1. For FRET efficiency 1/(1 + (r/R0)^6) of positions 27 and 67 (r between Cβ atoms, R0 = 25 Å, to 0.05), which structure out of 1, 2 has the highest calculated value?
2. Given a computed value of -8500 for helix-only ellipticity at 222 nm (-39500 (n - 2.57) for each DSSP H run of 4 or more, over all residues; to 500), which structure among 1, 2 does it belong to?
3. To test your reading of the models, identify which of 1, 2 gives -0.92, -1.16 for log10 I(q)/I(0) by the Debye sum over Cα atoms at q = 0.19, 0.24 Å⁻¹ when calculated.
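Throughout, read-outs are computed from the coordinates displayed, never taken from laboratory work. These numbers come from a predicted model, not from an experiment. Cβ atoms are built from the backbone, for glycine too; each structure is taken alone.
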Structure 1
Amino acid sequence: ARALPIVQRTIFMLNLIEQLAAVLGTHTGAAAESSRALLHERTDSELEALVREGAHLFFGRCGLLSRLDALRTALSQPHIRVSSVVGLEPIALSGAMRAFDA
């Protein structure tokens, strides 16, 4: 599974977790309950990774990823006007948003 790209690996893990949860669902007791709780936590973690990677891929494909990185950098430096950062000028953002809508 490690050789798979992150999205496919995460989906693979979610499928495994679902199968394990189905088996654990037929059992009772503290050990089964504890294992179900761990699987639930792992499911949440895998879903977060899937959403994060999906957003990263999406914004990369539509050309907004570099703009988001520049925006994060600009916001971490409050003494700099966001519109003065290369790539975040109003005309550049306008073009990026048109590409996003396309």
Structure 2
Amino acid sequence: MSIFPLPPVDKMTLREWNHITDTLEDCISFCQTLGLISYSPSAPCTNGHHKWYMGKSSRAHDKYQWRCRAKGCKLTRSIRDGTFFSASRLSIQQLLDLMFYWSQGLDS
């Protein structure tokens, strides 16, 4: 029995896949369901706080970043930190599509 309620990706149609990964928010949520992106960083910020939340950021690669909500703390962290996605310059959507197409033997 798996820890996460994993969707049967290997049996998805292309239409279903496109629906699940339609927006960046959908992709992030899907990655969180799969355990590829955490729901909250396990490590504290450099000030020792464990009060992270995911906030929008126009400067972040994926338009979202972890932010510390402790009073007076303005530290941020990429949602990619410590993940499979951290070393890539491709968007999360592009990486997910590549993985899906490869797993299905499709040429995008």
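1. Working: 1: 0.00; 2: 0.80.
Max of FRET efficiency 1/(1 + (r/R0)^6) of positions 27 and 67 (r between Cβ atoms, R0 = 25 Å, to 0.05): 2.
2. 2
3. Working: 1: -0.92, -1.16; 2: -1.01, -1.39.
Of the structures listed, the value fits 1.
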